[in-house]
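Listed after this line are the structures, all set down as structure tokens.
Values in this text are rule-based calculations from the coordinates and carry no lab data. Bear in mind that the values here come from a model prediction, so they are computed numbers and not experimental data. Cβ atoms are built from the backbone, for glycine too; each structure is taken alone.
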Structure 1
């Protein structure tokens, strides 16, 4: 199973603050030794064993986002156990996505 996470960081923040938040998001998806891939600048695909592990990540992101009063927004999908991704990217990226999702892919490279 896996879920997707996408986020935006307010452009008015200083570079250092933006980098700190990007690292925070990366640390969150790395909890519980999850496998993940970041195919786009603000999109993660995160392998996850169960809903409780996903909820820990959601709760951590929610607390941080609320404390920033809208300067970081995010959306998470529910756990996904079917379907596939399509798009255009490097072959190595598609192979990484396949490892994280355990799904056959229909990507172009």
Structure 2
């Protein structure tokens, strides 16, 4: 492996973990989404913050791609953002199936 491919691999990893860091900063967790899935206001707030996470991730990683002159940060951020979006969507859907509404709600996301 040469220095260029090592740097590209690092950019890929950093851009992916950056997206997950942004989600951590803007959302509580998929578990919270699961627990409050049947609260319309909570679900609306969740998707509001997910949109912010996607925007922040995009801006930061587009900037990184410009600096690096590489698509690798955008690819990593896109993959991580798509996964996180799916994870929150899945948590809400499973919470709706279990009719969860609060922290004390019983049910597992499986």
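What to note about this one:
- Parent structure of the calculated result 33, 13, 9, given that semi-axes √(5λ) of the Cα gyration tensor in Å is the read-out and 1, 2 the choices: 2
- Comparison of 1, 2 by FRET efficiency 1/(1 + (r/R0)^6) of positions 39 and 63 (r between Cβ atoms, R0 = 25 Å, to 0.05) - largest value held by: 1
- Here helix-only ellipticity at 222 nm (-39500 (n - 2.57) for each DSSP H run of 4 or more, over all residues; to 500) was derived from just one of the structures 1, 2, and that gives -13000; the source is 1.
- Of the structures 1, 2, the one that 20, 16, 6 was derived from, the read-out being semi-axes √(5λ) of the Cα gyration tensor in Å, for residues 31-70 alone: 1
- Here distance in nm of label points 7 Å out along Cα→Cβ at positions 55 and 87 was derived from just one of the structures 1, 2, and that gives 2.9; the source is 1.
- Top of 1, 2 by relative contact order in percent (Cα under 8 Å, 6 or more apart), largest first: 2
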